[in-house]
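The structures considered in this document are given below.
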Structure P
Amino acid sequence: MGSTRKQQDEYELQSIQKYFERDTFSMTCIHKRNSSRNIQIDGVLINQQCFTHPLIVLDLDSSDPHANVDNSMELAFLKRTPEALSISKDAQDITREYISDTCYAFQKDLRDLESLGISKAVSDNIKQ
């Protein structure tokens, strides 16, 4: 409903409706003046607790006057926030793992080709 008190005051109602027979829920935030700014989030109930898919957070350009480290990854990286550093480390780890797995698979395929005698035939054709 907004991160500042002023933004929170723009909404007049927040409600959560739980539908136990379907194991779902809906959370609705009603904007005071503009119904197109209403927010509705649907999810599932697991052990009577509410869960949603990950919510998409705005990623504003760092030059946007409303940008801060919470809604602009560029600013978060520039200011080296703990969240940005964690994301960066996770991305590097995933990239290293992907490269390692890809190299391993490629080397295995080459060994399989060599065992079939195919790689020599292919390299002989390329030289011609």
Structure Q
Amino acid sequence: MTNYVQINKDNIVVGVSQLSDKVDYPYMIEIPEYDGNLLGCLYQDGKFIPMLYYAQLDGNSIVTDIFTHPSNRPEPRSLQSMVKVEKDEAYSLIGAKYVDGKFVHINPQQEQLDKIMSILEKLTGDQWLIE
């Protein structure tokens, strides 16, 4: 068996394969052993460079996008205002809210209901119970 990584046009590893025969494609790089941790790495000068992942937040602290940056380069100013996240969770965070240093998956309807209840409590001074 021969092990390969598949890279995209930006030299990012998008696949790891174990094939029965050798192949000769410019986007397939042979590796000595199968390593799923190479997914998402930048392939540069014959080396695999881990990428750092950042969550972009909108004005309501909701994650709207994920950006990557090679770990071997200085962090650009544009990423310094974003929140660094783990590779394994990065793309599952889109739509989550960043609250008190944590990501919380929100239910938009529940958030609207909570706002309405807060307004009602301020107006009436009573606690409302909804089943």
Structure R
Amino acid sequence: MRHFFEIDDHSKFGELLEKWANGTETRKPEVPEDFLLLLEQYGIKGKLPNKNSALGEIKEIKYKDLKNETLIVEIPTWQMIHIGKTEAVNAPGGYPFPKDYDKGYGHAPDPNIDEDIKKEVFYARIGDYAIGSCM
């Protein structure tokens, strides 16, 4: 699945998310340049879409502090779904699983799956991420 915000280390980003959640990091920059600088301070290289990307330039960063008693359903834009699905189904070398999957399973998932399964995996992944319960 396409990531419209790219980082080079999801583990370090997860540690930063924990710091935001427990209050040990309070800075939450809303300007893209400041956000990328904060990531650099944590050893994370980030890349946001620019004005020439299919989605256009990211102009602001927003944060959503979740609450245990609230379910947030994030609905991606139509463009995000369209681009992600097209790339997932047509990816050279198979389905584009996240690079960190092999750490948890001891090997990377087999990306060479047929088109119907690629679509099913794509929809399952956006469905899972949309409810924000990937913990």
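Derivation of every value follows stated rules applied to the coordinates shown; laboratory data play no part. Note that the coordinates shown come from a computational prediction; the quantities given were computed from them, not determined experimentally. Cβ atoms are built from the backbone, for glycine too; each structure is taken alone.
Brief remarks follow.
- Parent structure of the calculated result 5, 13, 15, 21, 20, 18, 7, 1, given that P(r) over Cα pairs in 5 Å bins from 0, in percent, for residues 38-85 alone is the read-out and P, Q, R the choices: R
- Per Kirkwood radius over Cα pairs in Å, the highest-valued of structures P, Q, R: P
- Which entry (P, Q, R) yields the derived value 25 for relative contact order in percent (Cα under 8 Å, 6 or more apart): R
- Read-out distance in nm of label points 7 Å out along Cα→Cβ at positions 62 and 94, computed value 1.4, structure in P, Q, R: Q
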